[in-house]
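The following blocks contain the structures, represented as structure tokens.
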Structure 1
Amino acid sequence: MAVYTEVADEELEAFLEPYGIGQLLSYKGIAEGVENSNFMLHTSKGTYFLTLYEKRVAEKDLPFFLGLMNHLAGKGFACPVPLRNEHGDMLGRLADRPAALISFLEGVSVRRPQPRHCAELGRAMAEFHLKGRDFELKRENALSVSGWRPLLDACGARADEVVAGLAAELQAELSTLERDWPRALPQGVIHADAFPDNVFFIGEKLSGVIDFYFACNDALAYDLAICLNAWCFEHDGSFNITKARALLQAYTEVRPLDAAELAALPLLARGSALRFLLTRLYDWLNRQPGALVNPKSPVEYWKRLRFHRRVTSPAEYGLDI
């Protein structure tokens, strides 16, 4: 369960009072998320989501994350909305942690996405990119290509504990990406973590996107490459071109990709695979005994990286070009 900080009843009630959400009826810690402490609250006026931000989320970035959700929701994008207290603040403190109270979003995540889910995601991500264009705050992507070298160096030769020869393979891959990474693609706010567990559905319709705590400014097509990796591979490691086609076609119907973005897509997909491989590898090699959250194996993203390395044209992702 992703609860790292316990909250005393009296502290919680004092924190909630300026929000005017009625009497607290019940609350419980929930398992969603691995970075923060999360609670579901039921009050006499409704259901709400309380997040306490732990040390892996920089407090200076919270105005960007909360402001982005508020901005997108104001433009009709389906996402949770941070509540303001009687002082007009979206961010407070609880149990000596920064904390925010956020509206509850109906829906469930899908464990085995189908092409129709991928199409819904594609349209939503294009809308996200368009509606975020005039968001004024900026946040650099600390986990883009310039941030991968320190992660790899921190893992070093221990990468071979996961897969024999992995350390040398990753060194060569990163050198290639550092040299060839596209730096002149259309930029904007990206979600950067739109995995299936961060996208909710009611029936077959997407009901909203959650967890904006990796959002940042970067190449818009890189966000699409993250989605390709997260949604279009099966549990046996195979690439599902039908899902990829549904995702990309739905996206481009709302926001067409230019020629440079199309050409860069295989390299962006390699970079996306390497980014998640490295963060998973670091967490895997540094997991703590008794930790509440089990780290995810980096091997599946190593396999996805190898797949993308064989791709020679964006047509291999199902695009009609």
Structure 2
Amino acid sequence: MKTIMTDNETFYSTIQGFTEGTSYRIIYEGHENFQQEIESLLSSFEKSLSVYDPSSIISRVNRNENIEIDNYFEIVFNRAKEISLQTEGLFDISAEPLFRAWGFSSEGKNIPDKEKIEELKKYIGMDKIRLENKRIIKNHPNIVLNANAIAKGYSADIVASFLDKNCDNYLVEIGGEIRVKGYNPQGEAWSIGIDRPTEGNYLPGENGLQLILQITNKGIATSGNNRQFYIENGRKITHTINPATGYPAKHNLISTTVIANDALTADAYATAFMVGGMEKAGQWIEENPELDAIFICDEQGEYKVYYTSLIENKLILE
């Protein structure tokens, strides 16, 4: 744990570690060390929704065990259902079989044939799963869930809820999904760097920032195609798979950052926007006034930035 003292003698602490197959970093007002409490929260969350833990509830659901879900799972599942409906099924936590088929949830990179995709689509869709008496009921045992596109955001919200009881100012970042409240150690809104979406840019800030977002009291999530892709026979295969078609989405949107009232919502919509593209994203934003977004598009080899009007005065373009 590191401690920062500001000019007005206010203490800020920083803790960091690993969870959900990724890293976390938390900055908060005060000098009390909350790492043990936060890691306990994150550990219990992993036992619910981590696909990396074979003993987690979601792993056992995927093995079709008769397991009662907990409150974490219930909240994520119900919200995933809602957002799937709002995004015409383009956000779908049951699309895991497609990711596996395309090689994004396994070591082997491959392009499935049309017959394989059509077969897998039979087991994909939030209408094929329901929650009943604290248990997940599937229409077919081949249905597999992966909540990574919403769970990291929700875990940031869980930590934020804990910090709300102890301080007024904090930044929670888990695997790039962020929740902020109050002010940073300089007494200003929190500054969130949005990476330039250069291919192979695996480390945040490695190839520079496209812009900086200055914001507070929001959840922020970014999704893009610049880190998870492979080349097969000269063809770029991205991890943004459209659950409706079974194929990678095709448009010029390469990165989207969503700002919402909580990180769970931002996380899910960032994924949905990458699948649907800018036109669909614009429609969904009109239907959901709490959402703001930043879009980075590849226009003939040049990055072009677009954003919703309400956050224009919160952006610093690099």
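No value in this document is a laboratory result; all are computed from the given coordinates. It should be emphasised that the depicted structure is a prediction, and the values quoted were computed from it without experimental measurement. Cβ atoms are built from the backbone, for glycine too; each structure is taken alone.
Which of 1, 2 yields 19, 16, 10 for semi-axes √(5λ) of the Cα gyration tensor in Å, for residues 192-247 alone, as computed?
Computing semi-axes √(5λ) of the Cα gyration tensor in Å, for residues 192-247 alone on every structure in 1, 2 gives 19, 16, 10 only for 1.
So if we calculate FRET efficiency 1/(1 + (r/R0)^6) of positions 96 and 280 (r between Cβ atoms, R0 = 25 Å, to 0.05) for every structure here (1, 2), which label has the highest result? Intermediate results must be reported in sequence, preceding the final value.
Numbers: 1: 0.25; 2: 0.70.
Of structures 1, 2, the maximum of FRET efficiency 1/(1 + (r/R0)^6) of positions 96 and 280 (r between Cβ atoms, R0 = 25 Å, to 0.05) occurs in 2.
Taking -12500 as the value of helix-only ellipticity at 222 nm (-39500 (n - 2.57) for each DSSP H run of 4 or more, over all residues; to 500) derived from one of the structures shown (1, 2), identify that structure. Present the calculation step by step, with values, prior to reporting the outcome.
Values: 1: -12500; 2: -9000.
Derived from 1, not from the others.
To which of 1, 2 does the computed value 13.9 (mean count of other Cβ atoms within 10 Å over residues 56-63) belong? Intermediate values should be presented prior to the final figure.
Values: 1: 13.9; 2: 19.1.
Considering all the candidates, the number was obtained from 1.
Out of 1, 2, which one gives 0.85 for FRET efficiency 1/(1 + (r/R0)^6) of positions 120 and 184 (r between Cβ atoms, R0 = 41 Å, to 0.05) as computed from the coordinates? Intermediate values should be presented prior to the final figure.
Details: 1: 0.85; 2: 0.35.
It was calculated from structure 1.
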